1. Figure out for me which of the structures 1, 2 the number -25000 belongs to, where helix-only ellipticity at 222 nm (-39500 (n - 2.57) for each DSSP H run of 4 or more, over all residues; to 500) was derived from the coordinates.
2. Using distance in nm of label points 7 Å out along Cα→Cβ at positions 51 and 83 for the comparison, can you identify which of 1, 2 gives the largest number?
3. 1.4 is what came out when distance in nm of label points 7 Å out along Cα→Cβ at positions 27 and 43 was calculated for one structure; which of 1, 2 is it?
4. Identify which of structures 1, 2 gives the largest calculated value of Kirkwood radius over Cα pairs in Å.
5. When distance in nm of label points 7 Å out along Cα→Cβ at positions 19 and 91 is computed for each of 1, 2, which one produces 1.9?
Structure 1
Amino acid sequence: MQYLIHLTVRAGGKTFLPMHIPVQLAGFLIGPFAGFLLGIVAPPFNFIVSGMPPFPLFIAMMLELGSMGFFAGLFHRRLKFNIFLSLTFAIFISKIFFALGWWLVFLIGAPAFLSHKGAIALTTGAVMQGIPGIIVQFIIVPSVVVAVSSLEKHRIK
């Protein structure tokens, strides 16, 4: 799905956030550590395979997605928060980690084209551009989690 988005929509990855949904689902359905692991591995793997997200963005995204998967699972599976509240908190906290990821990039030596921008500005811009993707997340993720949970309750033992 994400390759189709990258190929057909200008800035599609930044707008529709296709890596976020599988990471959130891993956290919700498998648990916080699975969500964390997938979130850490997905950006560099995707970069190696497709060149997206570009360097150094994938470094900040590793922190963002790792925290998102972890907190989605923690809030929903461990703390038993409702799915919408869990998703809201996971997205919010992940944006803090995204900003921390950019600070890490600056600390290790950001490319010259980023030097005039700050971590907060980059994070704010990413959130604003990603609003359509966040809306999609609030539609798809709860629907899939409820459907899978319903199937698990009704499966033959």
Structure 2
Amino acid sequence: MDDNETTGMKQLVLAGLWGVILGLGVFTFGYAEGASYLTNDPAACANCHVMREQYAGWMKASHRKAAVCNDCHAPHTFLGKYTTKAINGFFHSWAFTTGWFPDRIQITARNRAITEGACLHCHAEITSAIGSSRMHRESENCLRCHRGVGHME
């Protein structure tokens, strides 16, 4: 085999490998109903069995009338929202594929900060007065006292 044939063979193997990776990615995205996660439909969050309890709690909660999952769990900018969805989607897929997730779902520090920001955004009239109070400390957050508001825990 000459150098041209070797190079051609390497390119063919590389193209085949990329094809397999792309094919598996497209199949997985379709099988996992990935397009549903690009919407604001709260039912998409319950596609995964781990979130069914949170979805059922949201269905009974007062926030159901005012907010969907993305309103509380994704930034309010286009780029922030879909970046967060991509990051969470990757790590959720990884966890469910490998089985490496806790029995009781836990919010990450990054997602807790996003949720806290959403509380402060939507309830700005109330929270601005609370935040300026001498009794309020920086270390306190909305979820400390209002943990079950969105999910009726």
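Quick note: the coordinates plus some simple rules give every number you see, no bench work behind them. Here the structure is a predicted model, which means the values were calculated and not measured. Cβ atoms are built from the backbone, for glycine too; each structure is taken alone.
1. Going label by label, the one that fits is 1.
2. 1
3. It was calculated from structure 1.
4. Max of Kirkwood radius over Cα pairs in Å: 2.
5. Source structure for this number: 1.
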